[in-house]
Structure I
Amino acid sequence: MDEAVIPFDLARMFFGTDPSLFYLEIVFRSCVIYAYALILIRWVGGRGIAQMSTVEFLLVIALGSAVGDAMFYPEVPLFQAMLVITVVVFINKFLDRLIYQFSFAEKFVDGETVEVIRNGVINVSSLRRTRIGRNELFESLREQGVVNLGEVRQAYLESSGRFSIFRSKPARAGLPIEPAWDVYPPVTFDPDTPVDDTALACCTCGVVLPAPVKVPPACLHCGGKIWTSATVAR
């Protein structure tokens, strides 16, 4: 029967119950596994973290457990860990070859580029399909200095997960996204309210209705029911 664990036993928490010489073995295991993994990663030709593809990201995740366990668990033989790493890397190489030769494999593994904004109007169905929230989109736009959607001619969600944004020249009136709505909610209009001095923008998709206009009950583009004043970036 296993001995009962004594809570907050500092000697056990920090040093464990293994012989002192085992710490030297941990150093040796770490050096062997790290060197072996480094050689294989160099062979794969990994890119920087910011440019990591889906396949490379999966490689990092899959290698994490195999590399870490073999470094300090005495019951994990080094050869078994090295075998796991080798198999994972060969799977990675096989997927890379498929992606290079077949476009359908590239789309399946890495995904594809999706248009999320066209001429200042959000493609709501694209956001829904890619499970991207409106706030996440607005945050990415603000990070690139966009004040309202009228500044955006085209925006894409790339397969890497980043947004590519192309600006309109000149900027048009559009849905304001700065300041952030969580900090300063936009002023909205009640349905059927006549508005003579400002264009309206749908808060769901960014469609703009020029003044004078009566606030519609719903947006014909997306069905949104909340409207605010459209603005032009200066």
Structure II
Amino acid sequence: MSFTLSKVVPWGRSYEEYISMFSLSPSELSKPILGCSDGPASFNSILNKQNGSIVSVDPLYSCTPEQIQKRIDETYNTVLEQTRENQNEFVWNHIATVEELGKIRMAAMNEFMKDYEKGKKEKRYINASLPQLPFRDKKFNIALCSHFLFLYSEQLTEKFHFESIKELCRVAKIVKIFPVLELGSVKSRHLEAIIKRLEKENFRVKLKKVAYEFQKGGNEMLEIAN
């Protein structure tokens, strides 16, 4: 897949959101983690400060800090306006208002930006993308994929999803993907077929409820073990 920054809408989730989205335990946080398509999330920065072992991959990391910041500035208000227009698609419990959402996400992106250059030097932010990753087999205990696979089911084929998930399973013992909805808050059109294909290849696949729901109905993650 070709990468064009002008088509990217940077939108970083917080460390706390990652913990809830993926039901991450203290034991899991102490082991090597891969974050796939992390964008400008704060998870890497904060976990690294807590002496965790974390690598994030995203084609966004081919860009300079200035380019990423410029794109955040260009798109931030548009994202909030679109969220305001589609408020009925979201659950406003843990996050009460669009304004609060903006503050949480901007704080996460600011945390990322402060860490980005240092993290690139330390090879914690790597320019790479699915369905091929530059890591040896089972380098990580867990691979996390947030708001990429399944969310863009209209744009990305079932074949792409299957190849990408198998690649994540190659580099990690456990794979967690959140959410399993596509845009519009409906179950991914690929989900059922992907689960059947994975099970046919003897992967252990579970749909798990999590203590996080912002997109309506988006309170499940797919967990795959091999």
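Taken together, the values in this text are just the output of simple stated rules run on the coordinates, not laboratory data. None of the values given here were measured: they were computed from a predicted structure. Cβ atoms are built from the backbone, for glycine too; each structure is taken alone.
So if we calculate relative contact order in percent (Cα under 8 Å, 6 or more apart) for every structure here (I, II), which label has the highest result? Largest value of relative contact order in percent (Cα under 8 Å, 6 or more apart): II.
From which structure (I, II) was FRET efficiency 1/(1 + (r/R0)^6) of positions 106 and 186 (r between Cβ atoms, R0 = 25 Å, to 0.05) calculated, if the value obtained is 0.05? It was calculated from structure I.
With respect to distance in nm of label points 7 Å out along Cα→Cβ at positions 66 and 210, the largest value across structures I, II is given by I.
Taking FRET efficiency 1/(1 + (r/R0)^6) of positions 10 and 162 (r between Cβ atoms, R0 = 25 Å, to 0.05) from the coordinates of each of I, II, which one would give 0.40? It traces back to II. Across the set I, II, mean count of other Cβ atoms within 10 Å over residues 90-97 reaches its highest value in structure I.
Here mean projected area of the Cα convex hull in nm² was calculated and came to 11.3; which of the structures I, II was it taken from? Corresponding structure: II.
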